[in-house]
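Below are structures written as structure tokens.
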Structure P
């Protein structure tokens, strides 16, 4: 059986409205001005950023990029001891991410005969396509009664692969889709996602590892130059190392491999020492016109079974959606989310130039 590790970057969640480093500041300002009293604690961070404009009198500085802004602030805090500012921008990051993470309302009734293509229709487009991908990671299966409603949720008995997810994102996008499934259809047999080191680890659960922490926790590593492993995240990093070491396939989605992320490269290299079963590395990331993302991956990955596809994440998700739904006839009582491997193979065969 294939052991497949998905490695997610900001480009995975961006189509759902989550901010990137390039527009994080803009989106945070929109949020602040929508309710200044609720987000009054943003004031310290935004005022500090405004004060930083003096830097541009001496050095080229992108004060619209949150990673550059917070890196300067992190250096200032590390050397100047401004702990209050650090706490402020950690809360600021969490609040912005939580606000823009979509929350889906459960749909329990009103299913048509062709319900198979509308399981996540309540989430809107392109969100519904992502739902089929998440359900595939969880190995879910839906079965309708003779009258269509109720539709019951369970875990498919057979799978051609086991999946795990490693992400650099703080958001709860994956968890929200799993919650939608459970609230819409019930979940006696679906284990969902589980974090490394969790006190309970249900059989069949899909491991979700967040290397930078999570917006719903007290541990967040801000996107700065100083990406040392926080003590609270050691279980996550250990888990990622094991996942990458044991994977037969690694798939990067929406991760541009920025030069500043040398720590990710060292993690991958370290895991490769103990990865005799690795058969393929696939990369899906929308590149710029200069091909800089592809160039970084080509320089880093020296492996014959490596493929790069420059495409939108949502196009990949739509391909998974269609591969899951189109073979199922109207009125068929079962929808099995088990076509991810076929969809992935077809998408990369059609789009890869490697």
Structure Q
């Protein structure tokens, strides 16, 4: 629900204090701390939002993006050679923003996804434009998030700051909104249209789209998007894998909801720090653990708690090679929920371990698996 009081933030005071206590480089943020900037962006939202054709849902997504877009800065801001820098604050803000939004039941899962995507990519229209990033990168981004909303928000973000060379930065944002976005929509369609096509595509097309995406072969992607339906090749088996923070009930859910699947827990094969050769040895051992059941076309359920993103992708590629359809179970729990579960656990984690694991949780690309199921 959108708050009418422009000068207030509808988030817990703890986060407001963190924003207030986080300074910024005056070259890019002469307005001062992050709270000042956030309030200025929110002012720009109210000033300009009526200039765009937006649904009520989209207006609320942009409102919450304005409130939460820089909540990652308190986590990563450092004084380097006398200047404040906040490298990686976009990604760092995703778990913080998710935790805040999960405490607001009036915000739907769809809205939450769209808000978090803007938090994650909000500097792209400006940064990629200034860097002269290749057009193909924007095509990739359009499969990840709604670039139209991203561009609108980028305008609010730049207008809500006092910085050098602001007129040039606004020209870059205008180019994104007036040239890049319409061209992407003309060639590919909107993010919702592209995602709907993927959701309704058959097994073969989903595999082809994921292959085109990971190899940056956008000509192939266009062919897949527009070619006639072909005869379906049935998958040989299925592979389910959990993604989510510790102490969120993943193991119990797997065993209760997928009793016909062969259960594999990967904690012993977890990716631990080590040399590249050690990592490859561990991955080889992990693939062997999957080879037998998948080779016999048995259904497999994997507790992926200990897999980082790169390992998860490699394991899933192997499952694809075995002819399996991939289903991700994404467990979306608040930090308070997993803290309670941790207290009740027979093997509780330390607070630092729990927070570190929670902060590493990012939503996978929607094409990484054939099916993506949210578990709340």
Structure R
């Protein structure tokens, strides 16, 4: 193969892939191979793992909003901003090289030495900002406005570099937003999946290069949230646990990171039991490493613990803990977010892998 195109579609668990009807049929023909996401099952951790070939406890981005002792704050790793000053790229604009947060580096430096062309295609809303600075891909990133633009840009790359070997990563985030808002198995999600598949099918049908291999996979899936299993904690209630913590809690979707003051672990455990009950599992760092098979390198173990937390709350199926502020204004339309991720249910953790050469994929998808 001269070219590999990785199409990474955010929030597509194995149960959700059935909405991509043609691709699901091809996947079924190939034996339904699946990949495991990482712990926690959030984009920040998983995308860095995809790019670096390392688990979060090795590369160091161990959650969405987690504590970094180098910066003395909880950092939103998607935005690369402190939660105290949450505007996107605030850390970068302050002169901080956010790559210091990495414990181990990626493989793209090796690619540069091999002569392989490398491109990242991302939505314009996130290209070259936030997590991109950690990945170190700003110079190889092209942005797109919508699906048609994305695949037209991909076609231009394949045409221009027809005689070169290439690795191209194409990332879509629209499925994540829809899944959060309407639910991972909703009609809205089905329509979004259909839209992606139709535009890709048109692109693939008119592709005449058989030396291109496609890989479809996702960073994680999502879990449907049950109203009865939502624990809402208001600001004043959150204050009662804050006195036991060294910093505000971190957050990776359905996982909460607690950074506990010495001698206050039992107090935090009591607070969690009162608020969450049977809807979540609270474990210390060592227990989390055993349960989720995390293997931080010895020299980095204390650093990983400082980021991941002394105690981790992992929510059970359908459950979520939400910290809420009092709304000053009534919303025009009440939004009920129905999907989430971060925890370890099967659809959060297991994602489909569809990999095939372009001519084979056409046949399997019925595009000939």
Legend entry - At a computed -12000 (helix-only ellipticity at 222 nm (-39500 (n - 2.57) for each DSSP H run of 4 or more, over all residues; to 500)), which of P, Q, R: P
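Of structures P, Q, R, which gives 19.9 when mean count of other Cβ atoms within 10 Å over residues 239-246 is computed from the coordinates? Display every interim value, and only then the final one.
Details: P: 19.9; Q: 23.5; R: 14.5.
Of the structures listed, the value fits P.
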Legend entry - Structures P, Q, R, by mean count of other Cβ atoms within 10 Å over residues 31-38: label with the highest value: Q
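Assign the value 16, calculated as relative contact order in percent (Cα under 8 Å, 6 or more apart), to the correct structure from P, Q, R. Present the calculation step by step, with values, prior to reporting the outcome.
Values: P: 23; Q: 16; R: 31.
It traces back to Q.
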Legend entry - Parent structure of the calculated result 3.9, given that distance in nm of label points 7 Å out along Cα→Cβ at positions 175 and 295 is the read-out and P, Q, R the choices: P
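Where is mean count of other Cβ atoms within 10 Å over residues 255-262 largest, in which of P, Q, R? Walk me through the numbers before you get to the answer.
Working: P: 16.2; Q: 13.0; R: 21.0.
Ranking P, Q, R on mean count of other Cβ atoms within 10 Å over residues 255-262, first place is R.
Which structure, out of P, Q, R, was distance in nm of label points 7 Å out along Cα→Cβ at positions 135 and 151 derived from, given a value of 1.4? Display every interim value, and only then the final one.
Numbers: P: 0.5; Q: 1.4; R: 2.1.
Value 1.4 for distance in nm of label points 7 Å out along Cα→Cβ at positions 135 and 151 corresponds to Q out of P, Q, R.
No value in this document is a laboratory result; all are computed from the given coordinates. All figures in this text were calculated on a predicted structure; none of them were measured in a lab. Cβ atoms are built from the backbone, for glycine too; each structure is taken alone.
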